[in-house]
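Pasting the structures here.
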Structure P
Amino acid sequence: MVLDLTIFERALLLKVFPPQYGDIMAIRATRKFREECSPTPEEIDEYEVSISKEGRMTWNNEKAKNKKIEVPDCVREKVAVILHNLSDENRLGEEHFSLYEKIIGEK
């Protein structure tokens, strides 16, 4: 599955989808996915990305572009479980909405 993600969605995925444990194939897929979600040095310069002392990432929305990212099935399934759990626990926020629809759909 290929997703067209905003820099906000990518940052949110890095937050809700921490490094994983499992077999070597799952770890490789997870690592590659997290690297794809992370802003590149070029994006950091182009989008004027900065990180505050508190760890909050900001950027220039007018300059930021979406990025198409391949999401392996094993990663999509884990992210879907995380989003379902947040929903079941009534902890799903407005910030998760677009990710939920892109990964899970309108269920």
Structure Q
Amino acid sequence: MSSWHRFDRDRNVLCINLAIQPNARGTEVIGKHDGSLKIRVAAPALENRANRLVIEFLSETLSVPASRITIRRGMRARKKTVEVVRPGDQALRVIQEWDLT
């Protein structure tokens, strides 16, 4: 198991540690950094815009409704912990692919 994510089968919750780089040209996963998955975000860290884009990006990429994705820690920080409730098989496959980056 990787240090940047963990899946709790009993609760059916996927926890992901993220390192966010705001104000990027595009939104993309760029690899792992210091125990987190690093994501560049094409939004500033103002007025919650970067956080909203992180949730939107994860929702689209993991094929999970945004309503099931919550930032649990780090709302105002670059390091965040995100919870995905009932992630599904597609999301877990994407996580495995990211694990190889």
Structure R
Amino acid sequence: MGLLKKGILFGIGLVSHAEEKLESFSEEMVKKGEVAQQEAKKKMEDRLAASRKKKEQAEKAEPERVKEQMVEAGLVTREDLQKLEDRIAALESKLDKIPHA
């Protein structure tokens, strides 16, 4: 597994862990009576929604980041390779039509 993918998965794991900790913290605050249950629930839901949004954004950005890394490393995509293969096939076809002396 590539380093970039590992980093993204690590970030997603951190978000999930943070969600669990946030929920636990909210429950503890309610138990102590420091925050009303409805208020704690609202804050937790808001933070979880924001956390999920960031997680979704990271997941959507992954393919683009990988592509950028490939370009920076000078690697070709399957699409690039297919285009070259098509061009070679077309040139070979033209060469086959030229009469040999």
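Check the numbers for Kirkwood radius over Cα pairs in Å across P, Q, R and tell me which is largest. Intermediate results must be reported in sequence, preceding the final value.
Details: P: 14.6; Q: 13.4; R: 18.2.
Top value of Kirkwood radius over Cα pairs in Å, among P, Q, R, belongs to structure R.
helix-only ellipticity at 222 nm (-39500 (n - 2.57) for each DSSP H run of 4 or more, over all residues; to 500) was computed and gave -31000; which structure, P, Q, R, did it come from?
Computing helix-only ellipticity at 222 nm (-39500 (n - 2.57) for each DSSP H run of 4 or more, over all residues; to 500) on every structure in P, Q, R gives -31000 only for R.
Comparing mean count of other Cβ atoms within 10 Å over residues 48-55 across P, Q, R, which is largest? Intermediate results must be reported in sequence, preceding the final value.
On the way: P: 10.1; Q: 17.8; R: 13.6.
Going through P, Q, R one by one, mean count of other Cβ atoms within 10 Å over residues 48-55 peaks for structure Q.
Coordinate-derived values only; no laboratory data. Keep in mind the model is a prediction, meaning the values are calculated, not measured. Cβ atoms are built from the backbone, for glycine too; each structure is taken alone.
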